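Input: structures, listed below.
Computed from the coordinates by the stated procedures, all read-outs in this text should not be read as laboratory data. Computed from a prediction, not measured in an experiment: that's the story for all the values here. Cβ atoms are built from the backbone, for glycine too; each structure is taken alone.
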Structure P
């Protein structure tokens, strides 16, 4: 898998996977990224791709000095289960 790319025009982070693209739709506001929805191609679900996507998105957010509002249930659960990302959640 390659690293994510920020497709600002589409408002989503994209992650190339075999046979498609996993992505996380977002909305940007000053200093905060709201992640609204994540998707992994149906045929590739259950392989940890959602976790890799979420981790890559959060690492990108950290490098950019931003905070995150997780509106997507999967993404929010990933953050809840990974305390190393708790500091990124906007309060």
Structure Q
């Protein structure tokens, strides 16, 4: 029997991708740099593997939602700053 694991994913992936899409597309970074930024941000956040986002959201309190949102915003901001500093270093 082969088990499909397609529904298993890191809860933070979508949140990080959305943060980058919403706030960094016009930052001057190219597509590869934005993808690198996502990797850096995701590596900075302890992963939470789930099957359904709605399950995670349902079981979190209001303050936990705020912590998650702030954690994602900060990780993406730090990743952006890292990519920018690498670009400046390579010039």
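A few comments on the model shown:
- A value of 0.93 for Rg/Rh (Cα atoms, Kirkwood Rh), calculated from one of P, Q, originates in structure P.
- Test item: helix-only ellipticity at 222 nm (-39500 (n - 2.57) for each DSSP H run of 4 or more, over all residues; to 500) calculated as -23000, pick one of P, Q: Q
- Relative contact order in percent (Cα under 8 Å, 6 or more apart) from the coordinates reads 41; which among P, Q: Q
- Source structure (of P, Q) for distance in nm of label points 7 Å out along Cα→Cβ at positions 3 and 51, computed value 2.2: P
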